[in-house]
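Alright, structures below, take your time with them.
Taken together, the values in this text are just the output of simple stated rules run on the coordinates, not laboratory data. As the structure is a computational prediction, the values presented were derived from the model and not from experiment. Cβ atoms are built from the backbone, for glycine too; each structure is taken alone.
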Structure I
Amino acid sequence: MSEVAPEVAEAPAPPPAEAHSSGPAAAAPTPAAPHSQFAVPDFAEDARAVASFESARERFERSESQAAEDEIRVDFKKRRDLIQAEIATSEAVIAERQSKWEKSLQAYGKRYPALIEKNKPRRPSFMQNLFSFGTAAKMYQATVDATADLNDARSLRRRKEHEEEELEGLQRRALSKLEETLRTHAKSQTVQEKFLSRPGNQALAKRVAEIRAERAAYAARLEAGKVPPLEHRDRHFAELGAVPLVAPFAGVAIVGVETYGDLCYLIFRDRERHHFHLAYDPRLEGLSDSVFDVYRIADRFEAKLHRREGKPMNLADHLTEYLRDDERAKSDARRIRALLREPRPAKPYEGDRTVVDLLAELAKSASRFAAPS
């Protein structure tokens, strides 16, 4: 291997017959452990099945919610229409009684003008009633009755208008309680049966139940120490979608260390969220706070620190892009650096040494860019 320049290490590219025609930068990784001797689930397919099931449930719940909301609105519209009809009727009654009141007041005032004061009738005296043979009292009572009838009609209209205003508040409260009501009823047998009766939902529910049962059984075996290390490794790599790290690649960082029995692996991730793995090598500890590239130049590979806006990216920068949370990214970066500093036995690396040796050389010059712990 040639001498390492600052930030750059290089190594000969493998012969054409052994070279990789496409690396992590060229295509998305395929599921890991395709030839595992253990029954490893297809995590990507299972995730799609679960997502389809949850999407179907969400659509069902949304349709149920909309139907229930529509039912509430229709019910309140009927009640509102009835109240508005009663208000319209009361307006007609008011108009009729207003006319009757005006006529009775006008007739009383014409006969006894002295007994009308600011459109308010006064009771006739005993002598006035006596000399009119009771007509004055009758006319006065007619105005009183007309006034009372008019006030009753106006009071009824005010009550109906108040009921209409209250109805708006009742509808808002009914709609606000709807979500809680639907959430309570969602677990009922009737609602579950209605959901499963939709085309395809029964099969999806069965598949999701199988997936969850398999995950629970595996978790129980893992807790009891009954999972062989190689199965644990193959399953974990499959779940991550992790493939061996091969050149060329770009924007890759060490994001974990995993141990399976006496086997230990470094876990890598690029800026496209693809995962990779390499057998653990303590020489790569110097890259614990770096993001790096391996690329081809003519007949050799070279390694360098990955730059963003002209500056080398560190692990916290990489994690911030992934997590969208600056504080959590800094915390995880400290944890990962601490993990890489822990001593652990490492078997001699038996695979293609091009990448691991190249990164080991880069690690020697990368420490000066590392962030403080």
Structure II
Amino acid sequence: MNKTRMFLVLLLLSVCFLSSCNTSKSIRFECPNIETNLSGLKSNGSLVLDGDGTHLMEMDSLGLTQINKPNEGLYYFAFSPEHNWIAYISTVYDDLVIAGMENKIIKAIPWEDDWAYVKWLNEEKLIIPLIQKSQVPGVSNFLVLNPFTNERNLLSADYPEMYYSEPGRIIEYNPRSDSVVYLQGGVSGSFYYTLWDIQSKTAIAQLEPVGDMHAFPHWSSDGSQFAMALSLFSNMGDFPSYEIFRVLRDGSVAQLTHLSDYYPWVYIADLSWSPDNRYIAFWYSSWSDDVEPYYDTVGDRYLGLLDVQTGSITSYCIGGELNAALGSGIYSAPLWSPDGRQIVFRSQIGDHYVLDSQMILLDIRENRAFLIAKASEPVGWFNPP
């Protein structure tokens, strides 16, 4: 083991030791009634809903406008971090569409055969994983595309001991493209989520996964930090026991949640930063002492909210997906309003995860929940004009 690797391992061990000495942060439980009378709802901006067609909901009036044309399907929605742009694919033209507020189409770009999907890297650029027929093991290519200027740059993700497994590869660039988190390791060795500085070509921090190598790191909108949920314990009987960790750009690691102090077993997934990076919304499942979730890893998902500054957690009794398997989920992460005051999400109320679902808006400041749609998926939220 070289000196750099030894230093990183010792750093991680010391961080985990210090984290285990922290006293458990506060947690409170809230169960607001789901209101069907929307006269008390105060919101703004435009919400994009996908279900039986794709609609734009004006949040000040709750008026709906269908934005897809007859016989046109829209899919692969991606929203920019500052809520100004949406990208999606149209089945009519097979184009990548870039639109602004009120779904005003800015540009349509022909979809290319080697594009896998698109995400917004920042407010100006998209990042697109490229499909390669002859893939060199351990190497992935990404196209960074500015759709407004057509500027293109290629990122070659050729990092030390990168674990390559399609489709389960973990490679997440920060919005500035100067650092990346990837899964490092081999079949016979240990695995790490490694924070890699691209310019200096050095590893800044490492997190060791336990029992799950499909957890995703989630960068804050300013690229200064990422958060991810990892299990703490390695013994089969202690799994799953997930907590949220934060890693700063300089490599500092901190454990942000202590849900294992409250639940014998807990699973956390689908983190979502608020626009100001103050809060993290997430889905979680928990199990009591009389079950063994390692062997029966399905559970109902519930909404949790972490205040990153204070460490306090609010657990809501409003459910998301029912009987969700550990390590996978059908419903997307909770979606934030542009002002960071509200969250929208899909909540399952019956056997069918699509037809028996409703869309809930939660106002975290007023602690009020509203039923605003049924059988729809929230895919983006525009700023108000």
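As an exercise: helix-only ellipticity at 222 nm (-39500 (n - 2.57) for each DSSP H run of 4 or more, over all residues; to 500), calculated from one structure in I, II, equals -19500. Which structure is it?
Values: I: -19500; II: -1500.
Clearly, the read-out refers to I.
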Study note, to complete from the structure: One of I, II was used to calculate mean count of other Cβ atoms within 10 Å over residues 54-61, yielding 14.0; that structure is I
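So Rg and Dmax of the Cα atoms in Å, computed for just one structure, reads 21.0, 64; which one of I, II is that?
Computing Rg and Dmax of the Cα atoms in Å on every structure in I, II gives 21.0, 64 only for II.
Quick check on the output: 16 is relative contact order in percent (Cα under 8 Å, 6 or more apart), derived from one of I, II. Which one produced it?
Values: I: 24; II: 16.
Derived from the structure labelled II.
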